[in-house]
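J.: Each in structure tokens, the structures are laid out below.
Bear in mind that the values in this text are calculations on the coordinates, not laboratory data. Every value quoted in this text rests on a predicted model; they were computed, and no experiment measured them. Cβ atoms are built from the backbone, for glycine too; each structure is taken alone.
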Structure I
Amino acid sequence: MKYGRPKNKSILSLDVGTKRIGLAYCDSLFITVNILPALKREKNNKELITIKSHIKDLNLTGFIVGLPLDDKGKMTSQALDCKTYGEFLFNELKLPFSFVNEHSSTWESINKFGVRKDKSGLIDSYSAKVILEQWILEGPELKGLVGNKQI
């Protein structure tokens with residue numbers, strides 16, 4: 001589904017996995033998209049401290065979470081986990097957010113940036129960058145309410 005280029009704002013992008021969360025962010029004019037070190041996903045959500053710190057330090061005003069939908073645009077078990085995590089973040093951060101279909105973002109990162117999968121999480125952050133670049137081009141606009149049918 002195509003939306004339209006969203007309004008400019010500084011955004012945090014998350015590629016949520018079962019072990020790590022890749023991070024990337026953009027400036028408020030969408031000129032640069034940079035990666036941040038991936039975070040280990042903790043059972044007690046301790047990574048939220050670092051996410052909040054990035055939001056404060058980089059003056060980020062919203063976030064997006066990639067949903068790994070299947071090739072037909074249907075929810076996968078990992079997409080359900082990502083959706084739950086995105087809603088958790090919204091409740092904790094109280095920032096506008098959106099979900100973005102990230103089907104094949106890891107493969108695109110490998111091909112585009114020449115990064116291989118490893119345990120450092122670098123590929124996860126490059127995948128977050130791909131997700132953010134896609135969002136900048138296509139949207140959807142961020143929403144302030146959980147439950148809106150975004151995907």
Structure II
Amino acid sequence: MNANLFLAQLGMALAVGMAAVGSSLGAGAAGMAAAGAWAKDAKAGKPLRFVYIILVSAPITQTVYGFLVMNQMAGKLAVAEANAGLLLGIGIAAGLGEMLSAWMQGAIGAAGCRMLSDSNGKGFAFVLIALGIAETVGIFTLVFMLILIGQIGG
């Protein structure tokens with residue numbers, strides 16, 4: 001296998017792989033907080049809140065964004081010889097951007113679960129806004145990397 005092709009393919013794998021790691025870490029952190037909030041609510045005789053599921057699921061979109069970047073990179077493998085470093089860099093940048101966006105969404109979701117449990121469900125809109133800000137980082141990463149990929153000839 002050609003080393004440049006390998007580097008380009010490595011970039012593709014990193015784009016989706018690192019995004020998936022971030023989604024897993026984020027959903028895991030929010031999921032653990034949701035489980036604790038459900039236990040606390042159940043112990044207090046309160047109904048279990050579905051809104052925690054929204055907070056747990058928020059980090060998943062970054063894996064989709066990483067896949068979209070990977071898919072567009074696959075269309076540039078024919079010109080990997082001349083663009084291997086750029087493709088690897090795009091994969092690393094996309095992977096890191098999506099991973100950290102998802103991970104922080106999970107941290108916000110976890111804090112949101114605790115807050116909603118303590119505030120009797122008040123303030124959900126504020127948590128969604130905070131999640132949306134972290135999501136915007138993932139969307140910007142997606143858009144900027146797709147623009148870079150589009151600049152590669154071939």
Structure III
Amino acid sequence: MNELAETIRAAFAGEFRLKARDLHKWADPLSEEQFWRNPFSHGNSVGHLVLHLTGNLSYYIGARIAGTGYTRDRDLEFTESRRPSKAKILRNFDDTMAMVIATIERQSESDWSLAYSAEREPESKDRFTAFLRCATHFYHHVGQIIYLSRELAGS
């Protein structure tokens with residue numbers, strides 16, 4: 001594998017690992033009640049954001065690149081009322097992160113430029129762009145989780 005392709009693999013895998021650790025740093029200390037509570041009149045709970053990140057990565061990377069067969073129910077990610085246990089939600093997230101990192105590590109030099117398409121994508125892109133978009137989306141929601149967790153810890 002050429003040096004650039006290896007740099008891309010290492011950078012993406014490292015960033016996803018780093019943000020997954022950040023998510024756990026802020027979600028793990030929350031109680032079950034805090035995990036599912038939204039302290040604001042708008043937005044989502046930490047639990048719903050973790051469900052959303054799990055669904056997003058399971059679809060855009062799992063189903064569309066890794067071929068996992070995952071079927072997404074995006075609306076349920078934000079409306080789940082059954083409130084599965086925090087431990088189960090985080091375990092599913094961790095399993096998804098393992099799949100994402102394994103998929104990144106399997107990308108060959110030519111894989112990064114393979115055509116990519118998915119629902120809710122305005123136009124077909126390459127796999128590199130798909131991973132980049134997923135990473136920036138992940139960063140955005142981890143930032144929200146940090147903000148929510150700080151608010152919940154103070155209440």
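J.: Figure out for me which of the structures I, II, III the number -21000 belongs to, where helix-only ellipticity at 222 nm (-39500 (n - 2.57) for each DSSP H run of 4 or more, over all residues; to 500) was derived from the coordinates.
T.: III
J.: To test your reading of the models, identify which of I, II, III gives 3.7 for distance in nm of label points 7 Å out along Cα→Cβ at positions 28 and 44 when calculated.
T.: I
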